[in-house]
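What follows is a set of structures to go through.
Since every read-out is calculated from the coordinates, none of them should be taken as a lab result. Quick caveat: nothing in here was measured; it's all calculated off a predicted structure. Cβ atoms are built from the backbone, for glycine too; each structure is taken alone.
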Structure P
Amino acid sequence: MAAITTVGVDADDTLWHNETIFRLTHARFVDLLADFADEAMIEQRLAEVEKRYLRLYGYGAKGFTLCMIDAAMELTDGAVSTAVIREILAAGREMLTHPVEPLSGVETALSQLSERYRLVLITKGDLLHQEQKLAASGLGELFSGVEIVSEKTADTYRRVFDRHGTGANHAVMAGNSVKSDILPALDAGAFAAYVPYPIIWAHEMADLPTGHPRFIELATLAELPGWVDGLEA
């Protein structure tokens with residue numbers, strides 16, 4: 001068994017609430033467009049627009065705000081009022097300024113990990129917003145490195161774990177997204193711990209790699225230090 005030197009941890013919905021805020025904004029968007037379509041159609045069109053422009057707008061609240069505006073234009077055939085556009089922009093700003101709420105047990109778990117391993121935050125999304133959330137969380141000093149990337153691929157994890165440790169074979173990645181945090185980390189040769197969040201973004205859904213020798217599902221991040229220590233043993 002390779003000695004573990006580095007532990008990577010995801011940010012949104014692993015360390016603090018995020019998707020819950022997006023869902024509240026979804027509901028607000030549906031209310032704004034209720035005169036033009038029913039909830040199912042609005043959600044479907046918004047999902048289509050998000051998928052279409054994901055590589056252009058990227059992840060996070062700013063890209064989502066642009067997607068809401070695009071979807072509103074399509075759903076109304078360009079007839080959406082400036083008042084509605086203002087409301088969408090206001091909703092986007094509120095997402096950007098929403099208080100950061102670390103999940104229960106996160107700070108203790110990170111403190112334990114940081115004492116024994118190189119702890120690296122690996123997240124994707126808007127650079128400025130992710131930096132702001134990390135600062136607001138009060139967790140920043142626990143990390144020896146921070147990597148805000150445009151996409152999480154096997155090559156991404158190989159580069160990050162080479163830079164901050166002794167390679168993916170000696171690393172663990174933990175997060176709430178099977179698609180972004182688990183599968184590519186396993187492909188890179190790392191261990192991977194899935195820590196589910198009650199809500200998952202549709203574009204992050206994937207099947208669990210059940211049976212993979214380097215994979216585990218944990219109930220909370222509080223279980224991560226014990227599992228990583230067990231790998232060492």
Structure Q
Amino acid sequence: MRKILITNDDGIHANGIVRLAKMAKEFGEVWVVAPDSERSAMSHSIILRHSIEAWEAEFPVEGVHAYACNGTPADCVRIGILNIVPGRPDHVFSGINYGCNLASDLQYSATAGAAFEAAFQGVHAIAFSEELGENCAVIDRYLREVMAELLDRSLTERQIWNVNFPKCELQDCKGILYDRCVAETGFFIDRYRETRLADGRLSYKVDGIPNREAKEGTDLRAILDRYVSVGIATNIS
């Protein structure tokens with residue numbers, strides 16, 4: 001039986017990781033090692049200067065072996081592969097992230113970073129993300145189909161499968177587009193709001209503008225056009 005290790009960057013109690021674990025149970029024995037709280041935008045960072053801790057945690061999916069960890073998502077993958085899952089996992093799933101991870105924003109994503117750590121450790125990895133919103137109909141319809149398709153599709157060194165689901169009514173989703181390349185533009189156009197504090201210091205907060213321009217064949221174009229986007233991302237670092 002396949003062994004599937006699951007992590008995320010939204011925390012072990014996030015809705016997305018529960019939904020992912022439920023579906024993954026159809027394909028193998030599921031282990032969860034995930035952060036004890038949100039660790040978004042930590043990319044591929046790991047903790048080196050002090051120890052990290054992991055402990056058995058309650059998880060709302062029967063039969064899943066679950067551990068919380070006070071490290072980063074990449075730390076969770078490292079200890080999951082090297083220490084927790086007996087005999088190492090066959091696959092690592094990261095997500096389901098609340099918010100898309102595509103285009104040039106992939107470099108910041110801890111969802112992708114965790115998957116890249118799995119690839120670095122020689123384990124087949126898939127990152128799953130969904131556009132911000134409350135409608136889960138598209139991912140409920142297509143998650144199993146995408147998972148089944150990608151489990152046996154090979155990757156080369158330092159590569160991951162990167163999957164993004166649009167938030168729209170099911171009837172508005174046009175299906176799945178495979179072999180999407182990573183868009184060179186960002187999902188958001190960078191911008192910071194500036195506020196001058198009472199003591200004279202300046203405060204900045206990210207306030208990106210959604211980008212609605214992308215080339216055909218890219219992950220961003222697929223999401224903007226209301227397709228499920230599936231493509232390969234490569235860690236070039």
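Results, tabulated for the structure shown:
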| read-out | value |
| --- | --- |
| Value 18.8, calculated as mean count of other Cβ atoms within 10 Å over residues 39-46, assigned to which of P, Q | Q |
| Test item: volume of the Cα convex hull per residue in Å³ calculated as 113, pick one of P, Q | P |
| Which of P, Q leads on relative contact order in percent (Cα under 8 Å, 6 or more apart), largest value | P |
| Which of P, Q yields 4.7 [distance in nm of label points 7 Å out along Cα→Cβ at positions 31 and 199, calculated] | Q |
| Comparison of P, Q by distance in nm of label points 7 Å out along Cα→Cβ at positions 135 and 207 - largest value held by | P |
| Of the structures P, Q, the one that 0.30 was derived from, the read-out being FRET efficiency 1/(1 + (r/R0)^6) of positions 7 and 55 (r between Cβ atoms, R0 = 25 Å, to 0.05) | P |
| Which entry (P, Q) yields the derived value -15000 for helix-only ellipticity at 222 nm (-39500 (n - 2.57) for each DSSP H run of 4 or more, over all residues; to 500) | P |
